[in-house]
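What follows draws every value from the coordinates through simple rules; no lab data is involved. Source: prediction; values computed, not measured. Cβ atoms are built from the backbone, for glycine too; each structure is taken alone.
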Structure 1
Amino acid sequence: MYSKDQASQLKQAFWTAFGQYISPQLSAEGMRVNWINYKTGIKNLYFRMHADKRSASIGIEITHPDAGIQELFFEQFLELKNILHSYLGEEWEWQLHTTDEYGKTISRISKDVGPVNVFENNDWPKLISFFKPRIIALDEFWSDAKYSFDALK
């Protein structure tokens, strides 16, 4: 078992290593990008990566406080579902109005992998192999799809 400080340091070490590994990768538009803190350009819409001692996930999170607006975003993604899955090369899980770890209502489109443990250095290659192609595919998708969300800004 790790202390809170040790756990935080190990997670930070993983995300730093991942950031260094993926940093040479340019975005679909040929720009440098902060892959770990990806900016969609739309408030309350995030591409998030998460890893803990049991599993890892990557996803699109819609966190708008108004459930109706959240649903409009989700429906827009549903319109683009086949395109999204073609970029990703796989099906993801779709959840309208679920709750996050803080009890806040969000909507999420995500993919999980497990068992993996971010605190085990031996699992880092598996985590990197999980995250890298998916965040790049999300970027490629977003490069084409973001204009579909202009009316919802």
Structure 2
Amino acid sequence: MPRSRFSGSVSSPMVDVVIDMGNPFLNRTVDGFLKIGTVGATRVVAEETYHCLRKGSFSSNQMEHSLKKMCKEGAYWGTIAGVYVGMEYGMERVRGTRDWKNAMLGGALTGALISAATNSNRDKIVTDAITGGALATAAEFLNYVT
């Protein structure tokens, strides 16, 4: 019986923007901010384009609204990513090792900080810290799945 197989590979694009701040901590933090901030802004572009195509019209007022939303989302996503990357790197430096625990601790601290900055509910802050730690740990483990 004939068989067929599909073989190939999927690779993600490499985008390296190097900004030397003179400190590895700052370099990584700014790099995370820029890369993930761009992802957040691009998400808004795709979403707004879809809405405009669906409505069938586009105005300068919508363009201005979309641009403001892009900047806001890009800055928000970038800030969270920058804090996370900085926390993870800080954990690596403090602990003297590079493993999944740095991601977990960095994610938990980032979740707690971002949550504490936006609300004062203690239970919500703890829940967001747990969620941040779980997401970061899961992402770290997915990097090693073959």
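Looking across 1, 2, the calculation of helix-only ellipticity at 222 nm (-39500 (n - 2.57) for each DSSP H run of 4 or more, over all residues; to 500) that yields -13500 traces back to 1. Taking FRET efficiency 1/(1 + (r/R0)^6) of positions 49 and 137 (r between Cβ atoms, R0 = 25 Å, to 0.05) as the criterion, which structure among 1, 2 has the greatest value? With respect to FRET efficiency 1/(1 + (r/R0)^6) of positions 49 and 137 (r between Cβ atoms, R0 = 25 Å, to 0.05), the highest-scoring structure among 1, 2 is 1.
Can you spot which of 1, 2 the value 4.6 was calculated from, given it is distance in nm of label points 7 Å out along Cα→Cβ at positions 65 and 105? Source structure for this number: 2.
Here relative contact order in percent (Cα under 8 Å, 6 or more apart) was calculated and came to 26; which of the structures 1, 2 was it taken from? Before the final figure, lay out each step's value.
Numbers: 1: 26; 2: 20.
Label of the source structure: 1.
Looking across 1, 2, the calculation of volume of the Cα convex hull per residue in Å³ that yields 117 traces back to 1.
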